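As structure tokens, here come the structures.
No lab work stands behind these numbers, since they all come straight from the coordinates. The shown structure was predicted, so the numbers you read here are calculated from the model rather than taken from an experiment. Cβ atoms are built from the backbone, for glycine too; each structure is taken alone.
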Structure I
Amino acid sequence: MDSPDLPRANTHVRRRVTAAMVADHAGVSTATVSLVANGKTQGRVSATNEAKVLASIKELGYVIDSIGSSLSRGVSTTIIMVAPDISNPFFAKVIAGVRSALGSDYQLLLSVTDSGQLPSAADTRRLLGLRPAGLLVDAPDPSFLEELSATGPLVLLDAPGFSDSVPAVNLDVAQGARDLAAHLAAAGHRNIAYIDGITGTTTFALRRSAFLEAAAKLSMQVPEHAQLATTIDVGSTANAFSKAWPEWKKQGITAVVCATDTHAYGVLQEARVEGIIIPKELAVTGFDDLPYSENSNPSLTSVRLPAELLGRRAAEQLLALINGQELNTAQLTLASELMVRSSTS
């Protein structure tokens, strides 16, 4: 006698649908199913049989095992992209650029970290067991590549300072930081605060060091007590700025430079709460020039970084390597542009 307290077996688990099952349902061969499923019917499959197979695929819920079939042929159609801190909205445009270059011939598999964390080489090595066609790594640190020891096509994104032997597509964040410093100096600012991200990526370190160096040359001060770091999150930045602002105001801070636009949104949000007049009392700048920055209140001065182009160029470089082509230029650098808006002028 069955006990009512015992857990019942899950009767909703569906058996995996195979090409043979679809073929039997449609009354065609498995080869015909393969041709239809992979979009290779022209001149090979009649319209009647194609319609039968498509109807059976829909009715049975058949899904192509693209990874298994590609591995059986010794050719993978999977591209793995490793990215730190996917909470940063900047990555959405980077990924869109990658997808536009890959088209429908490749599947993009994302490996992302928790907020504020760098990619793990150990985790990525496990993904390499899928034998991907190529690997894209965004904003890594040198130790990641050393620990990964990956073979096969590899392209880095936004990874300044790496060996020229590793193909990379970089952003000229240093020039953007220098342009930002010059803009603030010309507006008469002398005491500046800096809000960084806690993710220890090389690109964040470069934009910070470039700004601090340029600021010093332009007789601006960025005191250590006016430098803090938070996750790339509006709320976290707003809370950190709220705690720091009373002391910053006493010290005569008149501008805040943020490592990302998301950080800057947090400052603008808290400034409205505190009644701080932007930019009269405090100028605010960002980095990335996200779509919302042009329409924020006030509109945000930011360093525009071509995120979509970054992803597209990196994917194009990777596809060339996958196809055995020699790269004309292994190291590409995309220009930044300072977008001056109401938050500073």
Structure II
Amino acid sequence: MPKPPLKERMAEFAYRLATEGQAPGAQAAAVGLGILIGCTPLYGFHLVLALVVARVLGLSRVKMLAACMISNPVFVPFLVWGELQVGSRLLRGHWRSVLPGSSGFPPLGELGVDLIVGSLVVGTVIGAMGALIVWLWVPKGPVAAQRRDVVERAAHRFLKIGYREWWRTRRELCRHPELAVRAGRGEFAAGGDFLDLGCGDGALLAAVLEAEEGRRPGRLLGVTLEAGVAHQTEIALGSDVTMEIADPAAWPLGSQNAVVIWETRRRRAPVLDDRLMGRIQAALDDEGLLIVAGLEGRMPQPTGESLIGLEERLKAAGFEVEVSIGRRQGLRRPVLVLGKKQENPGK
């Protein structure tokens, strides 16, 4: 069997490095042990030791290498001084003087013992603090685990194109976690028609394909103006998805069970103005879904309109509205708006 191309093998290797040890406990352990290794006086061997320990314990090599970089030229003088002080206090009952006394410079063996003992204590304390911070910061629980699973499996489809495309897809889905989770659960148009207007790089379409067989839409369609994007998405997702190169705002919608418009970092979705909303409302079947996703201040809606204004317009158009605001990511929070078309809005 011939080997895959070098580019594909390199992308797979980079993928393994980026995704190993993703469980919250594993991430915390990688950072804590990396800091401990970096604090030891084994200068010149930190990186090798970190790689070996990470490989043996199945932890993230990238995170452990980054953590052991605490032993860098900026911090090393402070670390060594602190470790000597702690070692001297524990072994000899006194703090070590900054300057040598009248008796001369301390024996190197004494300094070495103090440094080793102090480094283990200081490294353990700082490592435990680092591990605790990571543990508190990383999302935990079954929902977070499901989100990681959906995102990683969906993004992995793009690895055949290249590492950059995999990373971009993963980043887009991580920026809209609830959208990815709901898509992976099969909550959108199970067995029906699913339309992604302005589909970006096809990240959401990949997440929808991760639903169980009976929960997937029967037909997935993505519309984009970018021919290159459409070609790459077709390669990554295969015949499960149909891509159309056209203006998403002017696309003839036909009949749909779910229509999604979501902001992406690389390409903005069409603006959900009154005209487009009316066309979508007419195209949706009874109890069909209009899905609008984005970040606070970057929703695909007319400039200056508030989230409340978008809700009011959806309700006026005959939708039952559900709004979900996620936890803050940097300066913004992810926002997901679901508009369910009412069967008889006038009643």
Structure III
Amino acid sequence: MLTLPYGLARPFLFGLDPEQAHELTLGSIAKLQNTPAMCLWQQPRVADPVSVAGLKFPNRVGLAAGLDKNGRCIDGLGAMGFGFIEVGTVTPKAQPGNPKPRMFRLPAADALINRLGFNNEGLDAFVANVQRARSFRAAGGVLGLNIGKNAATPIEHAVDDYLIGLEGVFPHADYVTVNISSPNTKNLRALQSDEALDALLAALQERRQSLQRAQRRTVPMFVKIAPDLDEAQVGVIAATLRKNGIDGVIATNTTVARDAVQGLPHGAEAGGLSGRPVFEPSNRVIGLLRAALGPGYPIIGVGGVMSGTDAKAKIAAGADLVQVYTGLIYRGPALVTEAARALAARG
């Protein structure tokens, strides 16, 4: 197996505009996945099986949503050794997202800022891409599909978009994630508040139960929340998840805080900050969730995982599984193997 060292590709990619580099990488993976050229980045998957939310994960390391918004590269990304892949966020209708430039690197902080705004090709194209994926799931990989609302949909009608998304992805998902925590869609985080979240999750749970009866398959549902929440807010969210029968929670999305990157080039750009600066805030929320939800409730920890040690810290904070995104951009596929080995060996 010939694996191209990421260290050779990174200087070239980091010399490009961040979004250009992102699209070039995804375009190449989409074109070369399931061909002999996939050996350039393919890695053996670390075996560390675990059951979470009724699903059997080959290992505890997954790819966070946002990197492959259109689900074009499931097999190619899965070849990096992930136990699970989450793609999206998809919205019912295609939308361009926010104006460019909208993605910024902060190398001194191992961080990114993005304000992409759920740019995607829409639900129909997304589902078609998911249906074309074959090798990752055939090898036992778990696939999560992440849904959101269109920017043009008024917040008071957000539930309509989420119901359309749930119905569209349900037949094709191993689990569904409800994204209510991106800072780049106006008013979206308001859905994390008590009454709004309760109404949204109640509607989704009712529709999911109907779909499960009709299609005779069970699909767990997760909710992805923000790191910018206090203890009381986390407590309300935890109680609302339990009340509405939601299977798990993903903690966390990007942060709007800028304390960790003040004075750095691009540090004041609007958008969601990811990478190392969100590591501790996400761990704090994971710990609060675990305390509120008790043992056994599924939590996926994401935010600032740049090493195997970071992955272990997520588990120690209370997570059952971890996801990476920004760490993959800075470290390359080797991070997946390092994190999976660290978790498998943690004893």
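Of note:
- Origin of the value 1.28, where Cα Rg over 2.2 N^0.38 Å was derived from one of I, II, III: I
- Per FRET efficiency 1/(1 + (r/R0)^6) of positions 17 and 337 (r between Cβ atoms, R0 = 30 Å, to 0.05), the highest-valued of structures I, II, III: III
- When distance in nm of label points 7 Å out along Cα→Cβ at positions 89 and 161 is calculated for each of the structures I, II, III, the largest result comes from II.
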